Structure I
């Protein structure tokens, strides 16, 4: 049987060395956690801004296409409703709310989360309460700034002659 002497030193770390390694490891892990958290929040913020720009771009593209292809644009202030009448007779309607915009075309209904802070509808340079319009301005907030999106519609004399009586101008 082999006896081990009490004075024999075994290779090991001291308590102070172990505590120093644990402290340095904790500092390193906390720095990594803080940087990952910072980049994750930046990624989420950028993704939300990207999504917001896509929604505004989608709204602008749809409205531009509908304004260009429509034969008549009718506005109703009391319903907050813009109706685009296509040459085929089909209707596309836009209902404006403070925090979103509803676009209806046939059975399809699109909800766009766009904050419209100001809407301006005019015909021949004058504000319109209801009826045919040739100018539309939408002010939205994007990246902490207000941006105005403008749409113009030109009419043929025949369309104007048939629908000019529907215009109801705002009284000052």
Structure II
């Protein structure tokens, strides 16, 4: 039996969502480096080309598309017959409605949906989004650092490596 998972990273802009996605991409997919650019497509899993991960190149709100962009994105860009997907969303006012709609679309295609929330982006909007109909939520400790860029990069790498392990375990179980 197959089990599909969608992971949606939720948080304010500039908290490390895209960097974490690149680390997961580099860890789990063939011929990818966290210095490369991600594009909206699915990538074969290392050591198992029959399984794939879909990555969104940026948060869904950064697409600068029409108001009904979630429908457009889901039906025209997203590739639902992927083993798992890693998407991201901002948490600003109004984003909860977009995320709720995206969850409904994913569940309609038999995805389990996991919301991933960050300690350095937790407020009223994130709380509202956390209350949506997730199959699972995860909390990531990502404290704000007032130190060197290398410390921030190391912290994001630790987070990305840990999430890679969780996602890889689920992908190989499908």
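Worth a mention:
- Among I, II, structure where mean count of other Cβ atoms within 10 Å over residues 15-22 as derived comes to 22.4: II
- Structure (I, II) behind the derived value -13000 of helix-only ellipticity at 222 nm (-39500 (n - 2.57) for each DSSP H run of 4 or more, over all residues; to 500): I
- Source structure (of I, II) for log10 I(q)/I(0) by the Debye sum over Cα atoms at q = 0.09, 0.14, 0.15 Å⁻¹, computed value -0.48, -0.82, -0.89: I
- A value of 14 for relative contact order in percent (Cα under 8 Å, 6 or more apart), calculated from one of I, II, originates in structure I.
- Parent structure of the calculated result 21, 19, 4, given that semi-axes √(5λ) of the Cα gyration tensor in Å, for residues 87-126 alone is the read-out and I, II the choices: I
- Highest-scoring entry among I, II, by distance in nm of label points 7 Å out along Cα→Cβ at positions 23 and 71, is I.
- At a computed 0.98 (Rg/Rh (Cα atoms, Kirkwood Rh), for residues 47-110 alone), which of I, II: II
Throughout, read-outs are computed from the coordinates displayed, never taken from laboratory work. A quick note: this is a predicted structure, and the numbers were derived from the prediction, not measured. Cβ atoms are built from the backbone, for glycine too; each structure is taken alone.
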